[in-house]
Structure I
């Protein structure tokens, strides 16, 4: 099996393994006073329409947080995460990438309209389109990029390619998912923004994350290893997916965010 297929297979397996409880639970019910996100459309450099959901915060002093989902997923992965970030003062934008699906009780509108298979790396222009959005909203020029599983790999490529647009990077369960064995580490070696990496309670995932963290120059990278509970990707922050450990992971992520200049 090729390295590309190994990466794809592992991520797809994790997606399938997590899919059952999502299908049973359906969409998450939000509190009645939770602000509803505003749906917007972005345009990529290769002409694809990318749909996104903006969770507004009060004020425009903090960087926007751009939220990217895992394989088989969509913006709804962040349905309980983005409102909490907005409450902390961050405008949060959760997108549907062209490589995704209908987990978490929602349709990936970008993938549906794109109408063909897209590998993980093909979604990079979707992330780049999101990276342009904050400057159109009067938000700080540098944004915080946040990836989950395959997009946790892609955010390293994004940050390496656009260093002047990156305030910080959070990667939940990153790995070498992009068709080779080194592209994520090579990109990490070019990053000088603060980095936070989180993983599931899985030895292979933790060790893979450690190799990526070690590639980041200096001491700006933080690896968090949960003790009470951790699941794959950004889902580790969802109490419905990680009831024992979601808050522990949240505390680590919030500590990192609060330490940003």
Structure II
């Protein structure tokens, strides 16, 4: 756990906030696990969008089955422009979508694939909202489905609270905690679907008694202390070098006025 096997591009702040609190972990895991399954009735879903507002739409959707088989992976032509902020995250531009099918066409694939399935997504409320908004924009009915949010489940397991509720964590943080192999397709619907499935598998295999030994915390604290000490030593070396240079300059100024 905690990225011991694979290297993750994750900031130290996210690492510190994402580590799982040991106190009460068994109770939190039992609660987070409630109604959470990964079987033939489960699909994993992720979207990329034109933005984050109430008017934005999906421009990429991916659905995997519980074994990782791709059921749908397609870009979608929206009826609104891709915002600059979204474009900087996923790199999809308006010109990349001109030849794509519209949601009016892709919608029927989505409905058929998810019929009778439980949808697992990381930040499910966002994906569900975006699909609802896109359906509304194309005058289509948003079909009722059973959704499960892996982000909320992981956040409860991590156990860190803010403003009285569990702190939300990025998918990259959950992947780091469970030491999931990073993929090169981050911020694509397919790449994030693969990571979500991998995190879900590790989440279901988590054992409060065995998966989180006390020395995990000790090791993490030791790493942070070591990094801090290294940074302090580096600053000391820089300071020493600057003082030496100043001394040399002063000597030269005195000897060779």
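Every number in this text was worked out from the coordinates using simple rules, so none of it is lab data. Computed from a predicted structure; not experimentally measured. Cβ atoms are built from the backbone, for glycine too; each structure is taken alone.
Comparing mean projected area of the Cα convex hull in nm² across I, II, which structure shows the greatest value?
Structure II gives the largest value of mean projected area of the Cα convex hull in nm² among I, II.
Check the numbers for relative contact order in percent (Cα under 8 Å, 6 or more apart) across I, II and tell me which is largest.
Checked I, II; max of relative contact order in percent (Cα under 8 Å, 6 or more apart) sits with II.
Can you spot which of I, II the value -10000 was calculated from, given it is helix-only ellipticity at 222 nm (-39500 (n - 2.57) for each DSSP H run of 4 or more, over all residues; to 500)?
Clearly, the read-out refers to I.
Out of I, II, which one gives 13.2, 39 for Rg and Dmax of the Cα atoms in Å, for residues 52-163 alone as computed from the coordinates?
The read-out comes from structure I.
Among I, II, considering only distance in nm of label points 7 Å out along Cα→Cβ at positions 68 and 156, which has the greatest calculated value?
Biggest value here belongs to II.
Thinking only about mean count of other Cβ atoms within 10 Å over residues 84-91, which of I, II has the largest value?
I
If Rg/Rh (Cα atoms, Kirkwood Rh), for residues 36-107 alone is calculated from each of I, II, which structure is the one that comes out at 1.03?
The read-out comes from structure II.
A value of 1.4 was computed for distance in nm of label points 7 Å out along Cα→Cβ at positions 60 and 196; which of I, II is the source structure?
II
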